[in-house]
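Take a look at the structures listed below.
Read the figures in this text as sums done on the coordinates, not as results from a lab. What you are looking at is a predicted structure, and each value in this text was computed from that prediction instead of being measured. Cβ atoms are built from the backbone, for glycine too; each structure is taken alone.
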Structure P
Amino acid sequence: MKRNLTLKDIARELDVSISTVSKALKDSEEISAETRKKVQAFANLYNYRPNNIALSLKNRRTHSIGVVIPDIVHHFFTTVFWGIEQYANERGYNVIVCVSDESFNREVINMETLANGSIDGFIMALSAETQLKQEFKHLHEIVAQGIPLVLFDRITDKVVCDKVINNDRGAAYMAVKRLIDAGRKKIGLVTTERFLNVSEEREEGYYQALRDHGLPVREELVLRLPYRYDEETLSAAYIAAADLDAVLCVNEIFAVRCMRLAQERGLRIPGDIAFIGFTDGLLSRLSNPALSVVAQHGEQMGAIAARMLIDKLEDPQGPGTDDYRTEVVRASLIERDSTPN
């Protein structure tokens, strides 16, 4: 036989069923010893080799998981991926990562490519465009196919699946309270558009902290930047016009840029103006002064997401079980030199 021998070929030649051939090659005791020997001898004679790719597609088990993240610029997503990979590797799984670059179309293409037999399940954070469009058909299709999905950080309630999030509202509240306790009364917020669920939650935590401590909620103290942020967008006029004495920023990139603008105006940090950002990355640690941050514990979030997915994959009842849950990772405040003692 010139072409690769298949189970169907062996079954036809020996006049048995394909199922019998398959079980005989696995040395199953469901098949008689005589038939097992006959099938195995025939397979050896013609150098039969199983098609592992076909088996993987059929059984939907590749021991690989797909991770789709919005970008690789923000330190947070890098740490989440690190946590996913470390945990997955310990459980014997490989990780394939794709970057949507905040694009809905790229997110869809990434998922379609990986779902074509390459992976057993997905871990992902939604792109900005996906949350803006509120278009989740591609996610619904993945779930409908029985492919397990875990969303982290950037999530939606419109897709039923496992999720891992931070306590973003409570974390922002904690940061603003720290600034208020330090005597700051004119606290600004630098954030992104509200269609991003994490930004909306952090903004609500900011507002609630002000209300609970008797400070006015002033819309002019909130600067919303587009998710496609560039250096020209954030103007020193914001800090100057508002005459702020503290600022909470929803990521470390915004915070470090704001601190530089404040310093260009001759303001002392934290004497004249204090800063707290989200994400405990290299920018926060190496900035001058070092930035106080809300640590989101990305590695922990990644490990939890990987555990949720792999546990679902290895559930004896199959990945289609509908015991979906949301786990919350509690953020913590790391104080450095950008906030008063």
Structure Q
Amino acid sequence: MKAAVLHGLHDLRLDTVEKPSVKPSTILLRIHACAICGSDMRILGSGNARVTYPAIIGHEASGEIVAVGDDVKKWNIGDRVALGADVPCGECAHCTNGRGNCCDANYAVGYQFAGAFAEYCLLEPMMVKYGPIIKIPELVGYEEAALMEPTACILNGFELAQMQPGKSVLIIGAGPIGCLGILVAKALGASKVYLAEMNGQRLEEAKNFGADVYINSAKENMIEIIKELTAGKGIDRVFTMCPAVEAHEQALHVVAKRGVVNLFGGLAKGTRPAQIDSNLIHYKECFVMGSHGSTPRHNQLAMDFIASGKINVKSVITHRFSLERVQEAFAVMQEMKGLKVMVKP
């Protein structure tokens, strides 16, 4: 089969590799769509301790089951499914308490397990038994289903931030995750959604997603504008949906008293540590927390949101490439020419 194989840093090649064979307790999936995630870009540029070369990465995926192990009873050939990334081990205290994304083993599709930038992907026994494999409803297409995973990550972040209807939301970063974040915030009943972004082109693209206030933080003082617009009260829920340490630092200046800052965006290896004014936390009595990944429950919830039309994830897709053009697809992501880039093997 054809697969995009990562041989080292900045070394992604389209190779012909052996097609996986179904084994007991496994599922063979024919991949129909796999979107590029920001974490894929970090793996390409900075590596990851969980990824061993040569590797097939990619985890925002959907496809059709073409073979199942003899002992697999829950799934059938022909089933259309979408994948989450985080795979619970099913044994540690986190997994047995429904927090599989915090699993001590920290397994994930596209990391220790082969990913989906390929024509076929073999779902390992742990994934089949415990992992986020979600059936795609009839009216949901493969492209939309592939965006279940990032939507689930956002839902996890909003849940941990104790999002409630009527709360104001600030999203820092207008990439694909930030734009999806606007849609999720609206679906969860945010009273007002603010969006801050330094890249002018991305800010313009984000204006299609219905935030109430847009701030060009390269030209405007985000902190002062938010203080003015909120009469000094700040924002109830602040999400840093970009890989910028400066966003982590600025978030504390704009969060409301008793508000929540979610450091959602992971930072690239080698990024300087954030310089935090802890007095802001002390006097505001605000909460600073992080979130990463999602659980099978969040993925099912995300699929339900997509199927019901509460979130139009397809609106975030701006580019589509065949697997043969995967290097071009990654280049588009690197140059931030659009939002979500979809690879279709």
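Couple of notes before you dig in:
- Which of P, Q yields 0.8 [distance in nm of label points 7 Å out along Cα→Cβ at positions 74 and 250, calculated]: P
- Looking at mean projected area of the Cα convex hull in nm² over structures P, Q, structure P comes out largest.
- Sorting P, Q by mean count of other Cβ atoms within 10 Å over residues 26-33 from high to low puts Q first, with the largest value.
- Which entry (P, Q) yields the derived value -8500 for helix-only ellipticity at 222 nm (-39500 (n - 2.57) for each DSSP H run of 4 or more, over all residues; to 500): Q
- Source structure (of P, Q) for FRET efficiency 1/(1 + (r/R0)^6) of positions 34 and 314 (r between Cβ atoms, R0 = 41 Å, to 0.05), computed value 1.00: Q
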